[in-house]
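Have a look at these structures, which come just after this line.
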Structure 1
Amino acid sequence: MDVVVLSEERLERTANGAIWGPSSYNWWSRYLEVFDHVRIVARLRDVTTIASQKARANGPGVEIHPVPYHVGPIEYLKVSRGVTAAVRSSFEPGDAVIMRLGCHIAGPLHRILMRLEAPYGVEVVGDPYEVFAPGVVAHPLRPYFRWLFTRQQRQYCAGASAAAYVTQQTLQQRYPCSAHAVDIADAQIHTDAPAKSVVSTHYSSIALDEASFRTDGRRPERVTGPFRLITVGSLEQLYKGTDVLLESVARCVLAGVDVTLTVVGDGKYRSLLESRAKGLGIAGRIGFVGALPGPEAVRVYLDEADLFVLPSRTEGLPRALIEAMARGLPCIASAVGGIPELLRPEDLVPPGRPDKLALMIASVSADNGRLSQMSARNVEKAREFGQLRLRARRAVFYRHLRTQTADWAIRYKATRGAGGNRRNPGPVTASAG
């Protein structure tokens, strides 16, 4: 059975036919553990060169079904007919469907599935209510987008036959699936749910292998030198709160706390943030290293740091934070999204409060005992994201969706004929969904 995966990722294709994106072929091939073939539906453009941090996405068993490339609502409106046609043509009755939410291109296929009364699954990895919160995205239609995409995501989750969330509770509360869902706990992961039920589970998109963990404990206490901060995240928007962190560093320096900051990540706001660091008089203490080619390169910087800081305005369950925890790095972050499921309350700060963040950095930097305790419990918590545990949860989700899809396909063929209308089950009007 094929599985159609609708994704928000933006992919790039080189002249040799290779397709590149944020997630690697190994990551996409996890669907092959249960399904026979993976069809990724995502935006695609042709390029001549690839940035070093991009990974090869396609390969044996994993193909890309391209959607016209666009960024932002204006470009979407220009290609909306093509987007609708591409999404519709990605599916034929009998395919399993998984929507990775939030995904703004899911609407055309969702309407087909609803009309056919076909099952589908959702993997909820983002929260449009938080993404379009005040202060996160600067756009005149931000309030409308917040209402629209939140409403759509609730609809997608409510109608799903199987739902997986990256959080244990946070996203489930805002985007619940069926009230009659069977929640799959760790004790049940080797037992499939009843065939006609709705399955709900949680697993992160991250799955840490043993190389991700640092097992030799926290680094020896520093004798001299500055207290070294690090943050990791995209600079394409300001929702990671890097601007807040710069303000906090400036406040620490004014208070006599000797700190430096390494910023890992790149995006259109990098130059603005570099200018902001100069304006605050801390440019010599800030290192912008850009995007790095893979997790191994990031670990080098994590292992050289004393404290990981993530003052996000919005989050799902941040991969960068979990990876830092696995390295035994003490972490502080803002209390948004699924972050409170990872860190204790004493390691959290309110979003958008550089004063509170500066006070916590200063307090933590002066307390080696606290740093050691944070390090130990972070590694223990990160162990929950090991490959074997998450793989078992995913398998229950995938198998349940495959079973429901196969049962539905039998009924569909019996009532409409096995020939069908391949990849064109009926007309669908375009929308911003």
Structure 2
Amino acid sequence: MGAHLAFVIGFGYLPGASLSSMVQAHGHLQLLGWTGLFIIAVSSHVLPRLTNAKPIAPTRLNFMLWSIVLGLLFRTLGLLLVAYGTREAFGRTLVGVSGYLEGLGIALYLFILAQTIKKHNPQFGAAAAAGIKPFMVTSLLGWLVFALGNILVSTHFALGEALLIDPNWNSLVNEIFITLVLLPVCFAFSVNTFPIFLRLRAPYWPVARVTLLYSVSAVVRLTTLGFYTAGGNAFWLSVSLVAQLIQGLSILWFIWELDIARRKAPWFKKFRIEDERESRPPRKKAADYGQFGNFEWLLYGAYVCLAAAALGDVIYAGFELLRLGSPIGIDIIRHLYLLGFVTQLILGMAVRKIPGFLGRSYIVFPSLVNLSWVFIVLAVLCRVVPPVFWGRGEHVWLVRAWGTSGIWGLLAVVCLAVNLIATAKD
């Protein structure tokens, strides 16, 4: 859907009556369908093992999966029915029901997540295990607020007469999911796995302080933005911008402490002097032998985009506070987070971690991992670079490049899908 929308707009085709509805449906599918279900699936496998608990019952997993999937389908179909004026009452009902279906699946997941956080008591010295707990607490809050907000906007649409879910409130709900769910979970995955997968230093740095600064600034930003959206004065917007600036700085602090630039010695230096294993040395900057492809390209690329997005937050907030007008738009920053950071991280982590869930110690097509990196880099560049030059002269080729961004992103996801399916069947 995203590839279709970008292509239609970028290549000058006349958009249909459903354009705005498809934009909203695409955003929701990308957030809850692509990233949300990935988070739920991976954490449902990993979290019980952190607490030495029994695996989650298949009936619970199926309930979570199908309630959310049905909710996504109902919302997409309902928005399109209303847009085309076909069975409008039925379409509104579908959208209203979708919020509650998704809420039910999220509620069960939250119950399991809360139990895990309560039982999670890592052993002394287990820095990676201890480091993820602050992020888990933040994501628990994020899931709860998102589910409630999603139910409210869906119900409001179902009971009203507007052709779209209220754009301002819908944008705020999406921002809640990105800021309080996606980013904290991605940070938790990074703290927990990067020291092993990328041979970085152990997280003995003040993870809780970084998380606290990020979480407080994010909550203040979203709360004051909510007051402003509800009709508040410019004061709330100014407070929100200050919080956005601090949030961006906290993310840059996190990147610095994670040591993605390898300023510090890797974690194993604390236990042994030799860099390499005696009999068969692994790759220099990874803990494997290349059987997962160059997955680290995707992880490093993700963090380059995260740094750019966080810097974008700082620039945007600073310029807006000074009433100068930001040279970077919110849409660019949001896609740096979603397409550049989160999607790249998923593409990299999926090929490195999911084969283990399937009882495999390799990926069938390592070259497809490298190809997916090429495709996603093209997608990011085509999506975020052209808008910087909008309004600065006629650049038709930039518009066309922007129109191809969704196709490149889709090809990257296809590479991942082919690899995982082939690995599961091998």
Structure 3
Amino acid sequence: MKWRQTLGYLLILLAVGGYYYYFEVVVKEREEAAARSARQVFDLEVDRVAALEIVPKDGETVVLEKEAGTWRLAAPVATEADGAAVQGLLNSLASLEAEREVASSAEDLEPFGLSTPALQLRFKDGETWRTLSLGNRNPTGDSYYARVDAERRVFLVASGQWGVLHKGVSELRRRDLFSFENSDVKELRVSWSDGREVAVVRSSGGAWEVSGRSEPAIKAAKVERVLDEIRWLRARDFLEDGPVNLPAHGLDPPLVKVELHLSDGGRASLALGRKGDEGDLAALGSELPFVVTVSGDLLDRLPDSLADLEDRSLIALDAERVNEVAWTVAGETGRAVSRGETGWALEKAGGEFKELNDSWRIRSLFWELQDLEFDEKPASPPPVPDPVHGRLALFEGAEPLGELLWEDPERQGADQVTVWVREGSELKAVGLEPEKLRRLEEKIRAVTAAES
């Protein structure tokens, strides 16, 4: 029967395929893994390493010790180490491979530069000290002569490993100025040398506010951005190993001081001083007791008045609630409704709806709305014109969530365009730069254009 013949062919095919997979894939992978293992210089588990010394022939010795699972520098300066940098160095040691053997038992190490190595790395693996020595480059310059411990065996390692293994104190010391979490901060205070001060506190409900005042409303995202700037601050360079001469760096008194009150009762502070020739700022943080430099751009990102933290959002938008959007721009109207997890649909002529292929354009419109901030509140706002140039209305079912009405941003000579915002029964007027409204209109038109 044909089915028996077909089954026979299938069994033969499976057997050939299995043979090929085993010998060409499995066996080959095992052979490659065995070859890599044979080339490895050390059989090293990184977590077992308790101490590390980097000894360059020309330069200062760097000594690192692990205390309670945390790496610290012991010399040439006593301070915290950059744990990730140390881990990366140890991983490089663990994966280091010998390219080829030069001598199985060299009688004289001098020709290889290994009698006085250019670089030694000593590390304590459990209770045993191990040593990697790097000597001269080989004649082609693409490798270094190397040996392990007191062995006379000489082998080559790729020249690219030099930069990976030859780390100085500046590359291994802690550079993060702070370790707090934003959620732990209960108060932010920024004090400038000219007397300006900005202070906000976190309420019991988690919102940011000015202590004892209801105005201005503070935008949480703006405070979080300031906290992020401080939290992720890293030292670019180290000017002094300790706060020795603060006036010389403009730190006594500082140009600006940032203070954070934490939920556990602790405090964190940052003092910023004089700018250097390259535009970096001298800085001194409470966690890292060294005078360092940080990016000079930080000054532009710190608030110098409450206006910098004020919530100037055009509309309080909870995008998750919106399931219908309607708009008019320069006489052209449109409407889109949510289809749940499947996306959005756009109303076509005759009242029919067509699924939007690019539903992300609706989300992009919402993001633009959430980021949109007014520039001023006119003292005497004009009445809403009829007709308006633009309108954007948001709904949750039949419930209106908010509505924007605006003038033509292309009106000649206008440096501010009036926008009327309706939320509930309240109607307020604010001023926006024309460019902000142009971007909003572009987002609206992009929704329609995606299906045209």
* **Test item: P(r) over Cα pairs in 10 Å bins from 0, in percent calculated as 4, 14, 15, 14, 15, 15, 13, 7, 2, 0, pick one of 1, 2, 3** => 3
* In terms of relative contact order in percent (Cα under 8 Å, 6 or more apart), which of structures 1, 2, 3 is highest? -> 1
* Which of 1, 2, 3 yields -23500 [helix-only ellipticity at 222 nm (-39500 (n - 2.57) for each DSSP H run of 4 or more, over all residues; to 500), calculated] -> 2
* Structure fact -> From the coordinates of one of 1, 2, 3, FRET efficiency 1/(1 + (r/R0)^6) of positions 264 and 376 (r between Cβ atoms, R0 = 25 Å, to 0.05) came out at 0.55; that one is structure 1
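Every number here is computed from the coordinates shown, using simple stated rules; none is lab data. Note that the structure is a prediction, hence the values are computed from the model and not measured. Cβ atoms are built from the backbone, for glycine too; each structure is taken alone.
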